[in-house]
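Please treat every number below as a calculation from the coordinates, not as lab data. Just so it is clear, the model here is predicted, and its values are computed rather than measured. Cβ atoms are built from the backbone, for glycine too; each structure is taken alone.
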Structure P
């Protein structure tokens with residue numbers, strides 16, 4: 001079972017991700033957060049394998065939240081969700097410890113497969129980014 005924390009400042013996005021992931025028999029959303037600071041706190045509180053983080057969030061952005069989550073729990077895999085495909089953001093996210101960087105317009109099946117790949121220790125980059 002892949003246990004996940006969803007972090008995005010938009011409730012609609014979190015709800016959409018939860019609806020996409022809920023039917024998957026090997027995935028479970030165990031916590032959610034509406035900003036980066038709450039994501040770090042939830043990552044410390046709950047047992048999770050993968051954290052899906054929005055790159056742009058209030059209080060603490062996804063890049064700094066990634067640094068803190070990975071620093072506190074090196075085995076946690078972070079997938080950074082974004083609408084931006086700027087190379088500097090990709091570099092900063094990967095340097096912070098993110099294992100994946102799909103765009104928010106990634107097809108559902110590719111996102112779900114990518115989460116599985118990241119949970120296995122592989123990397124995930126959206127084709128426009130690579």
Structure Q
């Protein structure tokens with residue numbers, strides 16, 4: 001369970017459910033096929049309206065043998081427990097699934113959500129480490 005600053009208790013499942021609902025709202029409002037950033041920013045607005053806690057563009061070090069060699073900047077971290085990756089691609093493939101597994105390892109979080117706004121019908125996948 002995650003408790004946000006407003007005292008809401010949201011499980012990872014409830015967060016992903018709310019994220020998918022918010023993503024449907026975004027897709028219905030602005031349509032499909034734009035670049036990724038408008039969807040990310042619209043989802044931020046939607047999460048704010050729903051009073052769901054999130055962090056946008058947080059930075060995480062990528063370490064190699066204890067030395068930082070890069071950094072990972074996820075689109076969103078929701079409820080301090082779900083990594084959200086916004087996509088506008090033909091379909092979610094093993095490449096995106098593999099990336100999300102790496103994102104979860106880097107952030108030390110358990111649950112990731114890939115959301116694809118490419119088509120009129122929203123596509124998403126929940127990945128658990």
Structure R
């Protein structure tokens with residue numbers, strides 16, 4: 001984040017994934033699409049971000065060190081962070097699918113092939129922008 005940000009920035013997407021390669025590739029791909037991306041390896045790192053309240057969409061890995069993805073969603077909601085969340089994981093068990101569905105959190109399965117994740121992010125950030 002040492003580089004200068006452009007004057008006009010796209011919607012903020014916050015990524016939380018402990019895999020550095022996944023984090024870097026998602027950040028790069030989303031920035032090319034015009035999003036302003038903040039990426040973290042752990043949930044506790046993210047909570048210090050001053051732009052948290054301005055986040056248009058969270059992309060959260062389910063398998064994180066410390067708190068898992070659904071626990072992070074619960075923590076965000078307790079702090080009144082209502083931005084949409086997309087959970088990413090490999091082979092989600094039925095119980096996780098049910099919990100995510102009940103929380104209104106879509107799951108995009110890894111490996112992240114094609115445009116599924118990007119399409120979801122675009123739709124969610126467009127919906128967030130139209131609701132403001």
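Here mean count of other Cβ atoms within 10 Å over residues 47-54 was calculated and came to 11.9; which of the structures P, Q, R was it taken from? Answer for the origin of the read-out: R. Out of P, Q, R, choose the structure whose coordinates give Cα Rg over 2.2 N^0.38 Å, for residues 39-102 alone equal to 1.00 when calculated. Structure P accounts for this read-out.
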